[in-house]
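The next part holds the structures, each set out as structure tokens.
Any read-out appearing in this document is the output of simple, stated calculations on the displayed coordinates, not a laboratory observation. Everything numeric in this text was worked out from a predicted model, so none of it was measured. Cβ atoms are built from the backbone, for glycine too; each structure is taken alone.
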Structure P
Amino acid sequence: MFKSGYWNSRYFQYGKWHGPCGFSLIFDGHSMKVTGSGSYDVGEFTIDGIYSTEASRIGRTKKYQAGTGNRSENLGHQVTIELTWNAQNSQFEGKWYVQTSEYHGDGQFELKFDGQHLLTVYEKV
């Protein structure tokens, strides 16, 4: 379930689902850290977090790059996302949380592998 490659997510905010948003994630089995990056209409972002194979969970922070995308939605803010694997739906599910001086909220979040693996250094040799 923790596959380095391209993933799609969607989130519930303002009474409706937004997405899908595609981006790359890299899972490091030695450090148990997950990193990634991407962009969509809100703006460009990076991802840093941790994961647990025992608990089938991901905890990550999405940091938006200020000045990219939708200037009214992108405050250069961080989004905390906590997810648990749902084997029935073959995806991670959970919640997102935002707390800034201008906005605070939370909602549902879904993350699904799109079937495209990233080539690692070892696969390129």
Structure Q
Amino acid sequence: MMNRHRQSGMTGTGWLVVLAILGFFSMLVIKLSPVYMENFSVKTVLESLKEEPMITQKSTADIRKMILRRLKVNGVYEFSKDSIKIKKEGGVTNVDITYQVTKHMAGNVDVLISFSDNIKLVAN
């Protein structure tokens, strides 16, 4: 004889736990995706420097201004000039952008994301 009170499927509490977990990860994606899209813009700006004619002949101040202008065009507004390090050695120019973004999640919980991008520019 079959037991009629045998449980099948998830309980209401189980579904609430699953929904809470899905909600948490959805919130992470919604809050963090703009930060990663901005980082993609930073990488795109760095890569575009390779195509710039005579880039290694420009001063570090000119390169910094060019980067900041291109970031602004790409919608990256909250970016510190101090995050950009430019170092010239011979015919090679190293451009390093290292920065951190703090994103508020909920209550007193924040997420700290660190990015570091580097490119070597050679005379073209």
Thinking of P, Q, which structure, once distance in nm of label points 7 Å out along Cα→Cβ at positions 91 and 107 is computed, gives back 5.9? Q
Taking mean projected area of the Cα convex hull in nm² for each of P, Q, the highest value is that of structure Q
Source structure (of P, Q) for mean count of other Cβ atoms within 10 Å over residues 19-26, computed value 17.0: P
Distance in nm of label points 7 Å out along Cα→Cβ at positions 27 and 51: greatest across P, Q for structure Q
-15000 is what came out when helix-only ellipticity at 222 nm (-39500 (n - 2.57) for each DSSP H run of 4 or more, over all residues; to 500) was calculated for one structure; which of P, Q is it? Q
Work out which structure the value 10.9 belongs to, where mean count of other Cβ atoms within 10 Å over residues 75-82 was derived from one of P, Q. Q
For 2.2 (distance in nm of label points 7 Å out along Cα→Cβ at positions 11 and 35, calculated) the corresponding structure among P, Q: P
Mean count of other Cβ atoms within 10 Å over residues 43-50 computed as 17.6: which structure among P, Q? P
